[in-house]
Each structure stands twice: as structure tokens, then as C-alpha cells.
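**Student:** Have a look at these structures, which come just after this line.
Derivation of every value follows stated rules applied to the coordinates shown; laboratory data play no part. Computed from a prediction, not measured in an experiment: that's the story for all the values here. Cβ atoms are built from the backbone, for glycine too; each structure is taken alone.
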Structure I
Amino acid sequence: MERRRFLMGGVSLTAAALTTRAAASGAYLGPTNEAASGISSKALLALSKRTQETKSDALLVFHRGQKVFEYYSGRPKPIPLMSCTKSIASLAVGRAIADGNIKSLDQHVYDFFPEMKQGRKAEMTVRHVLSMTSGIQNEGVGDEVYRAPDYVRLAIAAELSSAPGAAFEYNNKAVNLLSGIIHAATTQPLDLYVRDQFFQPMEIESWNWDRDDAGNASAMADLQLYPEDFAKFGLLMINGGSWEGKHLVSEAWVKQSVAASQPFDPQYGLLWWRWPKKSVGVLSEARVAQLLGAGVNPEFAKALKNLAGRSFSSEFEWHRALGAIYPTWNKVSLFSPGLLDTYATDAPIWHHSNFDGYGAVGYLGQYLVILPELQLVAVRMISPFEGYDFNQNRFEDFATSIRALKPDAG
């Protein structure tokens, strides 16, 4: 594979350690130009180190639309986006609204599936599905979905655990309704609609999007793209939905997509995650008592007691502290069988402020990070492999590492 020197404003930043790692790993470190002024060379070296420590397959950084860093562990290849697919589905909805195929975010879901015009389901809107407030019963992971021959019918038939709009719950099953909505609204399956409206004008020629047995492209996951093509969606978003002078989706939709979408979790937009500048998580004695009273499993209870009374500056810091004393936290239920489950992330009470970025997040550690104030777009991708360790390979501090590239900004 061709290798080039890594340049910043025409001055070589390549250190012996960096080039040695690159040669040993098969990495390609791409060139940059004057547009990259102000990016920290120290932070770039740290980013390169973390990229390889976490066994990343690909990492790309763009500043002001220009590529300033590129790493591949081997030859570039398509990689599953996992749940980052959801953000692509959100763009499809925005385009369908702009074209008049979907009336608005507040159009009722029963307009597309008349059998849902019953009981509380009749209240459900497209907005509820996009904001994870549909109320559809949720298994929490994708196993239930992948067992079903028809992902859309599974969501239509599901009971509700809460009224639409009453609670936030990350829900793979519900998101697949969007595949059926796009098909009903535009007469095209989701994958072909995205192909025509986004892939073709963006010159994305190589892609794969798995379908269920009924022919529905999954809206929750299962799209595969080359990392550079995935990065194009970050450039599209940071340019207000414009690609080479043509609006593929409206600037108003971009802004609405990445604003807080519901009152329960300020970190979530319309199938896009929002990045805060500052986060503080407090695991108070009272919160620990509450969780213990809810029936957390004994191992996790010990970890909570050891961390009670502490504060954490990020979810990454919390998980590092938790993993040091409870390294299997991500692999077991935090609650005893039969009781409400939750994520370990939800144990502290979090306070977030100064949201200045947004992006897409997928299982294993797929990321698209967009920081408009810093004019940075970054993608990190990793393929499944034997021996993958969630705590070591997820690169959970990726957004923080990208923000550090412009330490003096803002």
C-alpha cells in the first residue's frame, strides 16, 4: 500500500515513532494542507496511538472539508455501520418530507399502516419513531428483530409499554418502522430510495444494505460502506445538507435533526447523538441506594458501593472506573432476572451542557463525529473480530480525542 508523509501546513509532523507504527501496521497516513492550521500535532500523534491501540480498521479526519488524517489497518474495505445506519435513515425521512412524500414529522404512523389506528398506537407520529419515544415494547437488543422474517410487521404488531411521547427508550424494533414508512411514502424500498437520493449524487458506488426475508432494508443497522464514503455524510451535514452546491436535504432538517428531540435525554436528536462540551455524572449515595433497592445483581452492587459518592467528567471516565473493579459490566444484566434492565451508563445522574457537536454511533465503536464550531468531521470504524473486547476496542473517548485536535478553539 502506498504511504505518504503526514504534513501540516507544508511542514512535516512525522515522528519516527509514528512512521514506525504506520509501517508496522500497514497504516496509511495521508497528507494535509494549509487548511489544517491550528490543529495540534501532539493531539494528532495521540490520536494515532489510540487508533492503533483500539485496533481500529479505519480513521479519517477532515478539517474545513479537507482530509488531514487517514489511517487504515490494511486495505480499505466496506465495514458495517451498525446503528450509525439509523442516522442515514433519518436523512431519508428528511428528504421525503422535503419532497412532500411525508407531510411532516407530526404525521401519524397509521397513515402508512392503517392497522395501527387503534388505542394508544393511533397517537404515534413519525417524530415519535425518530426520537425514540414511540412507546413500542422493546427487547433492548437486536436478537428479537433478527429472528423475525419481517422487521416492519414485527414493529407494527408490537404492544406498547408506554404512551407515545411519554418516555425515551433506545429501540431498534421501533426504528424499523421507518423502512416501511419510506417505502409506503415514496414507493421505493429504503435502500433504493437512499441510493437514488444520496448515494448517487454523492458518488457512493460500493455499498451493501441487508434486507429481511420480506424485502425490507433494516433502518436500525445493516448498511455497509467504505469509511471514506461514510465520512461524506459528515461533510454533507456540516455543510447544511448541501453536496457540491446541491441540497440533498434541507438545512432546516439538519438543524432539527441534531437539536434535542424530547425532554428526557438531551443527548439525543432525531436518530443523531449530540456531543456536549461538558458532562458531569454524579453517583451519589442516594442513587446507589435507589439502584440497590431496584435489585441490581450482586457483582454490580459491589462495584456501585465502591464508587458511591464520586463524580465523573465523562461516560468514558465512568466506564474506566467501573471496568477497573467490574470488568464484565457490559456483558451481564445489571439487574436480577425479571426486573427492569438498564445500561451501566445510566447509573450516575448525568448533567450535560454546551452541546456543540453531533454524530452517529454504532455497536463495536463505529463513529461519525461532527464538530461544526471547529469545522471537524471524523469517522472511526472497526470490523468484528475474534477476541474483540468492548472495554478495550470500542474507542469510547473518540469524540473527545477529535475535539482535542483544536485545543485553542472556542
Structure II
Amino acid sequence: MVKSQDSSVVQNCTQKDLPDVINSWRKNPKPPSPEKSSSLLVIPSVTSNPATGLSFGVGGQYAFTAKTPGSHYSSINASANYTTKKQFLLEVRHNIFLKNDKVFISGDWRVLIFSESTYGLGTSAPVGGALAYQFDINGQRTTDDSLVQPLKFNQLRFHQLVSWRVSKSLFLGFGYRFDLFKNIVDVKLDTARPLYTSHYLYNKKYGFDVNHYLVSALSLNTAWDTRDNLVNSYRGVYANINWSLNPKFLGNAKTVNTLKLEWRSFHPLSVSNPRHLIAFWLLGNFTEPGKLPYLTLPALGDDQRGTSGRGYIQGRYRGSNMVYSETEYRFPISPCGGILGGVLFVNMTTASNSDKHEKLFDSVAPGYGFGLRIMVDKKSRTNVQVDFGFGKKSSGVYFGAAETF
């Protein structure tokens, strides 16, 4: 059985990780090294997906814990990538416990020279969207590929949250969120033709600049956290309520309230092996229609880890309101303490579009897939992951450290 943070013992099986396996192949295996309170994983990456093309870079995770017994693991994830679409992505995300788990800080920092394929608002997009209408009146055949609306832009993100433990599992805190979009190029926009895009029509209708804009918000945060491990949970619940105010005096074009809800829960299915479990993830992002610029609206893949929506490219679905849910079945592949594990997952996305009177759950976008896990550090439970996801007319391959959620 699992004790606190220690997953090294599974009844009579000793959990192994990749260094253990490599050591066992040596002619003269090294004796066990003293237990460490931290681990560093650095992975060179070569990946390919429709959003970035071929991507080259490096990513890694630093997981660590205080020496106080029972302290939770913290993690810092960072990556730097350059793509064949001339994109540059520098991203740092952290979830850190301080002062014997009494203080929790969480951040999402990004510097991007990026391009993104958008399709309009709502889950039904691009059906009934801006380009669909214009292509129809010109007598041209419309497909999802022909209706894609590429946007190029530079983005600076600084999201930072600080929370304090007020009871055994309850945290209260506040934060600041800043997103700046500059040098926006709407690739298919042609006002002389004319050929209008969803980004252009939406921002013009609601009074936002089409070339650059920002969102600057103050937030209040409440979280309930009973997870046994932040890097890779075997049991427990995480529930979060985050309310943000975007006032004009912080540089916003309009004053607006936003609400973010999140639920994650982890349920063991085996007494003998804690890697055998089922996990649930629910995200809800809600705001007032027409109060946020187009690229700052809730979108698939825009969560802190950027992992929602396996099976679809980042930003495939977007709207004033969005709900995302995922169920993942996690299971061991190697017998008794081995390093290999697997996952099966299904997900669902729904987004609203008030301009087309499309509400949440009027239509949904399903996704599904499978993946492989390799245990590279048994103390922090850090896995290397590779997932294959499939959606409607869409698919993708996803690499990473730790778990999707």
C-alpha cells in the first residue's frame, strides 16, 4: 500500500524506475544510492503536429520535496522549441509548495512567436462561420481544411497565483494574470476582396483592436486538495474555483468578470498496485459574451499545462464559455513493480457562440486515445509519456513528462 508520498513499495513488489533497469544491465551493478529529495528530467524532443509542424527543442521537469516527512512534491516544467513554421516557444510552468506545505504558488509563463489555426467560435465551427458563408456565396466547396483561419502573433503570458493553507486541505489565495498579443497577422483576411475572418469580424463588432490587445486581471482563488502526489496522483481530489476581474484601469479595453472551475479526482482500482486507477478531469471557463478579445477567449489547450484536448490541435475550439471533461484509465503493463504503464482516455469539449445562438452542449466534440508511460523516477513518480489522440477529422501525437492531469 502507498504511504504518504512514497510509492516505492507495492506490497511485496519494489517499484522500479528506468535508472534501476539500466543499472541491472551492468556487469557490476552499482549499490543503491542514498534517497534524494529531488529529481531532474531533461528530454530532447522532435515532434510533429498540425499546429507547429516539425518541432525541435528540449523540455524537462524538476521535481522536489522538503525533507520534512509527508511533504508534497513540487514541480517546475520548462521547454524551449523551434518549429519548421518559424515558431519559437519558451514556456515555464510551476506548482510549488513552500513552508512545510503551508504556502502554494502556481505559475504559467510563456514567450511565444506563434501561429495558430482557428476555425471560429463554438463547437460547431467552422459550420456557419465567417469563411463558410463567404465561400458559399462565391460558389466554392467548403471543407474544414478550406475554412481554417490561420493567425500569426507574438504572445507574452504571466500568470501567477499564491495561496495559503487555512485547513488540512483548503487553500485560499489571490493572483494576477497578464496576456499580451502583438503583431497579429490574420493570414486569410482580405478587406479589399472582401474576405473577412472570424477574428476580424468578432473584434470589430465588439470594439477590440485587430492587431494587438491585452488582458490584465486580478483573481481570487479557492482550492481543495487531498491528492497524495502533485506530479502523479494515485488517489485524492483537487477542486478549484478562480474568479477574476479584468478592470479598465489595468489596461483592459473593457471591464469583465471571468470564472474558472476545475475538478480532478483519482480513484484506485487495485489494492496491490496503486498505478491501477481511473481519473476524472473537468474544466469550466465562463465569461460575458463580447467582453474579451478573440484570442483571449477560453480555448482548447489553453489550460496551465496545455494538455486539454488530446486529439485536437491547440485552439481548435473556442468560445465565451467552454466546458471540457476527460476520463483516463491508468494501468500497469509490466508485472509487479515494473516501469511500464499505459493509459486509455476519452474526452469531450463544448463551447458557446452567442452570435450564432449556440449554447453549451448544443454540440460536442469527442476525443479518445491511448498512451504509454515509462517510470523514470519512482520517488517523485515522474513518467515519460507518449499519447496518441483522435478527434473529429483530427489526430495528434503528444509527448511530455509527468501526467496529462
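**Student:** Out of I, II, which structure matches 19 when relative contact order in percent (Cα under 8 Å, 6 or more apart) is calculated?
**Tutor:** Structure I accounts for this read-out.
**Student:** Another question, if that's okay. Assuming -1500 is helix-only ellipticity at 222 nm (-39500 (n - 2.57) for each DSSP H run of 4 or more, over all residues; to 500) as calculated from a single structure, say which of I, II it is.
**Tutor:** The read-out comes from structure II.
**Student:** Kindly point out which one of I, II the value 2.9 was derived from, the read-out being distance in nm of label points 7 Å out along Cα→Cβ at positions 60 and 116. Kindly include the intermediate steps, with their values, before the conclusion.
**Tutor:** On the way: I: 3.4; II: 2.9.
The structure behind it is II.
**Student:** Comparing distance in nm of label points 7 Å out along Cα→Cβ at positions 324 and 364 across I, II, which structure shows the greatest value?
**Tutor:** Between I, II, the highest calculated value is found for I.
**Student:** From which structure (I, II) was mean count of other Cβ atoms within 10 Å over residues 196-203 calculated, if the value obtained is 15.5?
**Tutor:** Structure of origin is I.
**Student:** If you don't mind, another one. Comparing structures I, II by distance in nm of label points 7 Å out along Cα→Cβ at positions 204 and 236, which one has the largest value?
**Tutor:** Largest calculated value belongs to II.
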